[in-house]
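Derivation of every value follows stated rules applied to the coordinates shown; laboratory data play no part. Only a predicted model underlies this, so the values are computations on that prediction, with no experimental measurement involved. Cβ atoms are built from the backbone, for glycine too; each structure is taken alone.
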Structure 1
Amino acid sequence: MPSIEDRLAESGIVLPDFPLPVGLYQPAMRAGDMIYTSGQLPLVNGVLLSPGGVGCVTVEREPEGADAARVAALNAVAAIRAVAGNLDTISRIVKLTVYVSSAEGFTNQHKIANGASELIGTIFGTAGQHVRSAIGVQSLPLNASVEVELIALCQIK
């Protein structure tokens, strides 16, 4: 069975650099055997992914919203790796929370969250099977379309 780091390389997924905080917080923090991420936005090289990473998600923008959730989840995984040192120390992704900036009446937040869940499954395999919340909100920081948080179980080394 390939390691998580090997699976990442084989899938062609490249983690971005460790996300720098834009405030007085840490992108990820270890507490005991758990790693918690702060909310991660769909930023690519410090800029919101566009189109799709900006503003409210509508039914017409569902594919773009799912892509934005994938990018935000990728940033969350990069934050976890920076704290863990190596993704192979992660034994389980416990919880995924996806906040979706939703247009009035939009109720497909779960479809947007699937973009993040699928990425986590690709990277972590069965260790990526997680519980999840998909939450519709009026707006997000920097007018982002999605924000993703992860909680991971890390083997103590």
Structure 2
Amino acid sequence: MTDTSLDALGPVDYLIVDFPRGQSSFTGEIADELVRLVDEGTIRVIDIIILAKDDDGVVEAMELSDVEELGPLQTIEAELADLLAEEDIEILAAAMEPGSVAGVLVYENVWAAPFGAAARRAGGQLIANGRIPIQDIIASIEADEAAETGGA
């Protein structure tokens, strides 16, 4: 991460994927997709943390370097920065249910970096950004379809 100029940095996002107790089936597909996105230059992974919340609500945070067998994530682990602070982890873990495990991914949208750099050179500055959760998009589409069919 240190070899990237701040002027050339793309938008940085984070996401949390929660796996409720008994609902996870890790096959390696997630790691393969993440490595593919990095290899294609779509994103640059800045930080990954694994959170485990016990039944009492106590959260354990693990850096990727704490995981013994990384498989394809081994190539990503060497590039990570420890960006998230303990307070960040507490805020992120608040959304988790007791007994669940979550992965937190902080990444740069490399694909958007040239646009962002051009906007900054033109005197522009990002004043807001956001993300629409996929669940909201699905609900909106379903509501539109129901309205078109008369609620049937």
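Kindly point out which one of 1, 2 the value 0.75 was derived from, the read-out being FRET efficiency 1/(1 + (r/R0)^6) of positions 15 and 111 (r between Cβ atoms, R0 = 30 Å, to 0.05). Matching structure: 1. Given a computed value of 39 for relative contact order in percent (Cα under 8 Å, 6 or more apart), which structure among 1, 2 does it belong to? Only one of 1, 2 returns 39 for relative contact order in percent (Cα under 8 Å, 6 or more apart), namely 2.
Rank structures 1, 2 by distance in nm of label points 7 Å out along Cα→Cβ at positions 79 and 143 and report only the one at the top, that is, the highest. It would help to have the intermediate numbers written out before the result.
Working: 1: 2.3; 2: 3.9.
Ranking 1, 2 on distance in nm of label points 7 Å out along Cα→Cβ at positions 79 and 143, first place is 2.
One of 1, 2 was used to compute P(r) over Cα pairs in 5 Å bins from 0, in percent, and the answer was 2, 11, 21, 23, 20, 14, 7, 2, 0, 0. Which one was it? That value comes from structure 1. Comparison across structures 1, 2 (criterion: distance in nm of label points 7 Å out along Cα→Cβ at positions 47 and 87) gives the highest value for 1.
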